[in-house]
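Participant: Take a look at the structures below.
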Structure P
Amino acid sequence: MDRMNATDALPDLDFPGHDKLVAAIDDAVGCGDEHAVTAALRNTLCKMIRDRDVHLPECVFDPIDDHYARREIYRSPQLGYSVVAMTWGPGQGTPMHDHSGLWCVEGVWDGELEITQFELLERNGENFRFRAAGGMHAGPGSAGSLIPPHEYHTIRNASNDSVAVSLHIYKAPMEACSMFVPRDGEWFRRVDKSLETDEAA
């Protein structure tokens with residue numbers, strides 16, 4: 001499967017309901033500050049997931065064996081936001097990570113995901129102390145938002161046999177993030193990670 005950097009192209013896949021989805025996101029992104037924008041996007045995303053006119057590209061329902069898939073399906077040339085569909089095979093998930101200072105709204109399109117949020121308690125250089133601050137099992141039609149500095153979390157498809165699909169709207173293309181590798185107890189070490197996208201067609 002081809003992987004590419006987020007800056008390689010300006011993606012805009014054609015799919016049923018494309019214009020309706022983009023128009024709804026555009027309206028929400030124009031709502032004001034980041035709290036107003038993310039609140040509007042949560043409502044918009046929940047509606048779009050349930051809208052029978054909107055069907056994501058077929059490719060986003062195909063898992064990739066060795067990693068969860070990140071397929072960028074749209075990037076706004078005017079407003080700068082990025083829409084990424086993620087495909088989670090059985091048991092696939094992320095390490096704890098941040099969003100590199102970008103707000104994000106995430107919605108479950110299909111299947112179910114286990115999301116755990118973490119609270120940063122203290123920092124010593126590249127070592128960070130976290131504590132789990134709540135978790136949830138999110139099913140189709142649910143959406144949540146992350147606004148820095150409350151952005152530390154993990155996502156996992158806990159199913160042994162089902163694929164899950166989620167849609168993520170970022171303030172701008174997310175080309176890198178920090179991952180946090182467990183050390184002792186509540187301590188983790190930060191590791192910078194470049195993010196790639198998988199081919200979407």
Structure Q
Amino acid sequence: MDQHFYEPRLGHGLPHDPFKAILAPRPIGWISSVDPDGRVNLAPYSYFNGFGSAPPVVAFGSEGRKDSVRNIEATGEFVCNFVTRELAEAMNQSCAPLPHGVSEFEHAGLESAPCRLVRPPRVAASPAALECRVLQVIAPKDLDGNEIGTHIVLGQVVGVHINRAYLKDGIFDTKAARPIGRCGYRGDYAEIGEMFEMIRPTFP
């Protein structure tokens with residue numbers, strides 16, 4: 001089998017770095033936070049996922065110490081908002097490089113809703129939102145011991161909001177919610193469509 005191999009430290013030799021396209025689809029953490037003065041920030045992060053369920057833990061990675069990271073370090077709280085196909089354009093608008101303190105909610109035409117246990121608001125139209133308190137903010141170093149400029153935020157989910165319209169027989173209907181994922185480096189996204197069930201095997 002003909003293979004293109006490269007070592008990232010030496011360059012990939014392709015028109016675009018394939019890493020983000022290979023790591024796909026990536027769920028999007030649409031993170032809302034507030035600064036110490038109560039100003040709201042909303043930003044999408046596609047380096048995002050869950051890392052345990054008891055207790056539920058989520059994490060997102062920020063390339064650079066952006067407003068989300070600064071706010072979360074200062075307040076210890078954030079919210080992960082579920083991103084749907086219907087909300088895709090608003091999500092994209094919320095990543096515009098707005099001046100500090102300008103509301104992405106207003107810029108993207110989004111209504112906010114209050115949370116129960118944390119100060120940041122949630123996206124009212126999102127089918128689900130996770131209220132989180134910070135466990136750690138990690139600044140990883142590379143193999144040579146140099147800081148790489150990425151910040152990883154780990155949070156424990158302390159509250160969950162679910163729009164009852166997406167609960168079917170007590171199960172969150174992921175397909176009906178029409179989640180999207182990041183699939184590349186040039187604005188490529190995918191909507192979760194066909195799904196199949198595969199039960200984990202058990203052994204005697």
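FYI, it's all coordinate maths here, none of it is from the lab. In this text, all values refer to a predicted model and were calculated from it rather than measured experimentally. Cβ atoms are built from the backbone, for glycine too; each structure is taken alone.
Participant: On FRET efficiency 1/(1 + (r/R0)^6) of positions 58 and 122 (r between Cβ atoms, R0 = 41 Å, to 0.05), which of the structures labelled P, Q is highest?
Facilitator: Q
Participant: When mean projected area of the Cα convex hull in nm² is calculated, the result is 15.8; to which of the structures P, Q does this value belong?
Facilitator: Q
Participant: For which of P, Q does helix-only ellipticity at 222 nm (-39500 (n - 2.57) for each DSSP H run of 4 or more, over all residues; to 500), calculated from the coordinates, equal -4500?
Facilitator: The read-out was computed on structure P.
Participant: Supply the structure label, taken from P, Q, corresponding to relative contact order in percent (Cα under 8 Å, 6 or more apart) with the calculated value 23.
Facilitator: Answer for the origin of the read-out: Q.
Participant: With mean count of other Cβ atoms within 10 Å over residues 34-41 as the yardstick, tell me which of P, Q scores highest.
Facilitator: The maximum falls on structure P.
Participant: 13.7, 37 is what came out when Rg and Dmax of the Cα atoms in Å, for residues 138-185 alone was calculated for one structure; which of P, Q is it?
Facilitator: Matching structure: P.
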